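Below: a set of structures, written as structure tokens.
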Structure I
Amino acid sequence: MTQVSGPLRVDFVGGAVAHRLRFGGGRGQALAKAMGLRAGKTPMIVDATAGLGRDSFLLASLGAQVTMIERSEQMHALLVAGMDRALQEGGEFREIMGRITLLKGDAKDLLPALAGEAILIDPMHPPRKNSALVKRELRQVREIVGTDVDAADLVRVALAHARNRVVLKWPAKAEPIRGIRACSHQIHGKSTRYDVFMAG
């Protein structure tokens, strides 16, 4: 198991996650729009690359039922601990956690049986040219989960099994992932873009 420097933890209760919960902008946020959340429509979502769980938490806070998949044993354990802390916090956090299911395994194997309406894929992004810009926390995640060399394979599996859409979260200025079809449309955030692939 890879050792990381300093304590990496999944925190749904404080810090950036809590701030985004309070002031993020609800369903008007780029991620929510990309995933198809709108008035009267809340899709069943599969987060195929859970990581720190922040996107899943945001989507669940907006009312979506979310299934998170994480294949790294170490990251899965961090997610379990973070979810337990949120449940113990009670109130709003317990309610949000009630809409999240965490699975351990490779999304390529699990997606066919899940029939998610909307599937989110957020693979490890290519290293930035200026490594100083990469937050220590994200460097720690990369040390744990690796580089996701099978990202294109995962997108193809998702496209074969999503009922409505697949959303690829990717750096705003990065080249598209090779080996997958062109997306239907894009939604741009400040430093991130969401490539939306409509199913069918």
Structure II
Amino acid sequence: MNLILLGSPGSGKGTQSKMLAEKLGIEQLSTGDILRDAVKNGTEEGKKAESYMKQGVLVPDDLITSIVIKKISNAKNGFILDGFPRNIHQAESLDKVLTVDHVFFIKVDDDVIIDRLSNRLTCRACHNTFRKSEVMDNTCPVCHSDKLYIREDDREAVIKKRLEIYYKETYPLVEYYRKKAILITIDGNDDIFTINTNINNKIKITPVNKK
């Protein structure tokens, strides 16, 4: 099964991707992880991507699409894409090489997004994120590191700018996949487990037996 999760920054698509991947026995692929792997492995495309990343600019569509598609080709049982495609051009390129079964659009109100992200802490050690209310004594609940911080991306002014970019570049994908009759809209204002249950209820979840 090939799935895509769409949603604004802070919609929880990364969390839902991991939960679905574990349940289905398929690979969860985030654009960030794919790029970091390509850079770490020193591939020719990874080196090109790194040059853009060091400048703090987006990796060009054709380059990121090529890197993602090569990664997808190794996902034998299917995959869940989180963070890709991010625009119509990338979606059209993806359509040329594979079939997507379902696209879940996790719809969250902007004020909820701003509240979630502006109250989020990230651990430098294990890279997990938590709401401030989940943290005791400024210690990571997972690895117990005290290296917690607020990402620059999670400051309110930056969040609003990220939302502006999202609505301009990525939100048009909602209509793109709706026209293909594979879009499923999920209320993302609920808690994590309610959202996950609602996603599971929309499709027949049949875990893959790993051999």
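Suppose you compute distance in nm of label points 7 Å out along Cα→Cβ at positions 66 and 90 for every structure in I, II: which one lands on 1.7?
II
Still on this structure, please answer the following. Between I, II, which one scores greatest on FRET efficiency 1/(1 + (r/R0)^6) of positions 58 and 98 (r between Cβ atoms, R0 = 25 Å, to 0.05)?
Biggest value here belongs to I.
One of I, II was used to compute P(r) over Cα pairs in 5 Å bins from 0, in percent, and the answer was 1, 8, 16, 21, 22, 18, 10, 3, 0, 0. Which one was it?
Computing P(r) over Cα pairs in 5 Å bins from 0, in percent on every structure in I, II gives 1, 8, 16, 21, 22, 18, 10, 3, 0, 0 only for I.
Quick check on the output: -11000 is helix-only ellipticity at 222 nm (-39500 (n - 2.57) for each DSSP H run of 4 or more, over all residues; to 500), derived from one of I, II. Which one produced it?
Answer for the origin of the read-out: I.
Computing relative contact order in percent (Cα under 8 Å, 6 or more apart) gives 22 for which of I, II? If you can, show how the numbers build up before the last one.
On the way: I: 22; II: 30.
Label of the originating structure: I.
Read the figures in this text as sums done on the coordinates, not as results from a lab. Treat the numbers as computed from the prediction; the structure is a model and nothing was measured. Cβ atoms are built from the backbone, for glycine too; each structure is taken alone.
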